[in-house]
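Each structure below is given as structure tokens.
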Structure P
Amino acid sequence: MSIKLFACGDVVNFSNNQAWLSEELQQAIKNCDFAVANFEAPIDTPLMQPISKAGPHVYQPPQSIDYLKHAGFTQVFLANNHIYDYGERAFKNTLSNLNENGLDYLGAAESFFESYQPRILEKDGVKIGLLAACENEFGCHYDDSLSRSGYAYLFHPLLEDAILALKQQVDFVVLIAHAGVENIPIPIKEWRDRYRRLCDLGVDVIGGHHPHVPQGYELYGKSLIFYSLGNFYFDTSAFANKSDDSYSLVLEFEKQASVSFEVIYHKKIEGKTKRVAKEEVGFNLAQLNTLLGEGYAALNDQYALDTYKAYYKNYYQTAASVSGGFKSKIKRTIKMLLGRQNNQQQNNGLLLLHNIRIDSHRFTVQRALSLKYEK
């Protein structure tokens, strides 16, 4: 007797595409006892207003919840960097619609402590404890003094407490983690270390996403860590024309046995996520796994240096209004005369907060600067 759990990556159905998923993939989902997805944006809600943040705001139509249910999903994870993009009104309306459609959710809630509460799935005497958490982006429940809605934080002690408690109640603990540097093929060392530590505490499987691209997996002790499943279906303007070659998992849990799994490959073809053979995706999972082995440390350092040079250095300079150029000074003077200086300061402050608060950004910059300047 066992439990089969389908787990996939990020879902945003911005275009209200009812035909977003192939029949073959839906059948694979429905063949499992439970199916989970990362629901990465609130639903469109009357009078909703975007929160103050750096980075894009994302939402999806209310029908996207019905599409998930129809496809066979039973739970959605809300611990991600976009779920609070439109504040309390949209967040609470999303929870209400999920409840009305009979879709369970976890990883985010209206109260701080509730966002860290697990779910327990049970069938034929096998029990799985589910948890979800994200890195510290806008909307994170990083401090128990926060009175707003939000999501669980991957570094908060309450997550560790929940893991230890679950380990006494269930046969397996599964953590869904939303974190990482986007668009690189490896997890950064800081997240790799954190995930391993959570496995030391009792997590049996970690399923990661957020980088938008697939990354490899490893067996750490008796635990499985899948660093990034990539996108399952994501059709905002930045991703509408991308094939999002990625993978999902069918995890099988049997009492007093190791967790087994099947990898399901998929990609977007003509606006629909379809199951494909591993030869049809633009990545080699076995090769991604090798990147976690010999040479990983040097590769990790190089990505830190490369991303700092390509992105982060400019972000920090912009946020701090660092510029020695005469033309830039003239532009700032004109903005001040036009009354736009305060708005620019607000944007710069949010950008600076964005890069300091979000763990992946902070980790990467710290590593790059240490490599460049610590001798």
Structure Q
Amino acid sequence: MPTVAKKADKKFTILHTEWSEGWGGQEMRILAEMKIHQRLGHHLYLLCPPGTRLGREAEDLGTRVFYRKIRRPWDLGAIRKIMRLVEELGVEVLHTHSSVDSWAGALAARWTGIPALVRTRHISVPVKRPGLNRLYYFPDAIITAGEHIRRDLLRTHKIPAERVVSIPTGVDTSLFSPRPANRALKRSLGLAEEARIISLVAVLRTQKRHEIVIAAARRVLEAFPDVRFLFVGEGPGRERIQKAIIAQGLESFFILTGHRGDIPEILALTEVGVISSAAEGVPQFLLQALAMGKPVVATRVGGIPEIVSSGVNGLLIPPEDPQALAEALLDLLRDPERAGRLGSAGQRLIEKEHTLERMGEKVLEVYRRVRRDKEGRPAHG
């Protein structure tokens, strides 16, 4: 976007740190921020554990990656490593993401006098009380991945409200945009040409509540026997989910695809996206489905209501309610015109508020504000 490029005159040198060795929404967001900021001419570096997908993906972007496992918050070797990188690279913004690397980064920032220390709180699990967790008092600014996370943080910690800002994850609309369905992909998944697809893209774990979709499926299939359900993703709950499908006698109607790298193509096949979670932040699948103009049925939990206005750009249902899920899905399957209106409204929302570029600019504004506020003041320490 020209407006974004025009605003980003100041080029920052940014070091991201990450303790996690996994690959999920948090790591994807870090990579997305690095991608857009690098595209805008900023200087990006990453410190993360060796052997991680995040490190490999960042290297593929052309980012210089430093590998170090941070074993504990007071890992002096890791703290010294961060301090050396700050000084050698001329880091202006140290941006931390998980609790362990945030502790190490905060201590390194205090001892080096780095211009800006920023922390992102990605997950929606409530934070510990201040007496047990002083971590949130160190950063110059805290970014949360949703307003509900911000409210929780302000409720449990006496942090000035202006230091905590909600910036939901953005969508790369160059990847996630409406497109025709790939018939060859549909055949390769064992789907008939006439099959109507309901998709859930998520890690296979308990909080995603795939079982609610399974429990709702028979009611949907009674009215629409040509519907097929795709569970896209991998995780520790695979065996449990497979057993639930078999127990309902629905093996012919569900496909567990495992991890896929072609989510835009999967969404192009999808008629309705579903999120059945018991707890959530702002799931990337929700934003991706809306960006592609797909109607969604989602539980009214976490940050989902910050994105979905029920009846306007999707449908919201209570968690743990298979009957409500079945009725919402049937509502959209019976009325394709309404489903199309909801999908189009969702796409407009993403294009206006939740693109990758919009997220990147909001994060840059946090960096700029911290620098402005600290001009002329003593640095950390």
Structure R
Amino acid sequence: MQTSIEPIGSVEIQETLELADEPVELLMARARQVRDCAWGTTITFSPKVFLPLTNLCKNFCDYCSFRRSPKQAGMWTMRPDEVDDWLLRGRQQHCVEALFCLGDKPESTFESYRDLLAGWGFSSTVDYLGWAGRQALGRDLLPHTNAGILSLADMTVLKSVNVSLGLMLESASDRLCEPGQVHHHAPDKRPAVRIQMIDEAGQLKIPFTTGILIGIGETLRERVEALFEIRRLHRAHGHIQEVIVQNFRAHVSTQMAAAMEPPAVEVGHTVALARLILDPEISLQAPPNLNHDDVPLLVDAGINDLGGISPLTPDYINPGHPWPHLQKLASVLYAGGFSLRPRLPIYDSYVERPDFLDEGLRDRVIAAKARMQETRWS
């Protein structure tokens, strides 16, 4: 099913851009009011183990240090025994979420990868992810998968073993896919392709995570348009449980190694705009490991969540940016009048909503929440 991008009202866009011209302090104050009314003074995070099943990927994004091709230095595909070993370690470290993150449909491009999966008895990446999800559930972990572009049939399969799925929209700008731009060699970053998947996830009633990536050459208007597009998708289906505002960080050996990173005040400005554009019930997060010294600013700008934080595994997408220590993070938040609390990879409001959680997973979610509440986190 093809999904077209509906035009966003020029009047509403213009009003938002005028709002964006206000002093950032006023913009952030407005955003805080929205956050406080909807989410209070609790900032949440998801205790996770991060499992990058493979870093093989069909796309080439100018800023990405994660993707590899076969035989390239640093290439990996996790063996089934490695997956099970890391799941066990995650359970021993009281993780709740098993995050599966990998490159886009590598079997469509790399024969050696197809042969590797076949040797393990899997017909596709989704087949492997289904097995991995069942293994995670067997270790009392709740799977959340971000595997790039998935079809409606793929997501139907994965919904039975995942409490939520994710795909960053990143941008709704076709301009960034033109020659010389960051997504020119990344066919799966075409906005219509990503919007179609997010829309189909809504049709399937899958609790969903998406977001935007700032600092990759987009304009302010393009950021705003991406946020409005996310809001439109949520209003159509009610399935977007959280949105990430992720700031570009430069990595060596990439096309954007020398590119300027967005300053903290710009990140805060975008967070505030996101909080004012998105419906209040959508959780808003920014990664603390990419903003180590600026968590108080992000809280002032309107976030209510810090995403997944692992006591065990690094951020494989941004390996040079370690997770903050939970005790230190809790102290920083406490000084600003906030508390830090763990959450599940499916938000509470979606657990009881009809059809948003596979019935076979309900008891596991309830049990995971009980264990999480019994664990001392900071």
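Assign the value 14.9, calculated as Kirkwood radius over Cα pairs in Å, for residues 227-346 alone, to the correct structure from P, Q, R. Going through each structure in turn, the value belongs to Q.
With respect to mean count of other Cβ atoms within 10 Å over residues 275-282, the largest value across structures P, Q, R is given by Q.
Rule-based calculations on the coordinates, nothing more; no lab input. Nothing here was measured: the structure is a model prediction, and the numbers come from that model. Cβ atoms are built from the backbone, for glycine too; each structure is taken alone.
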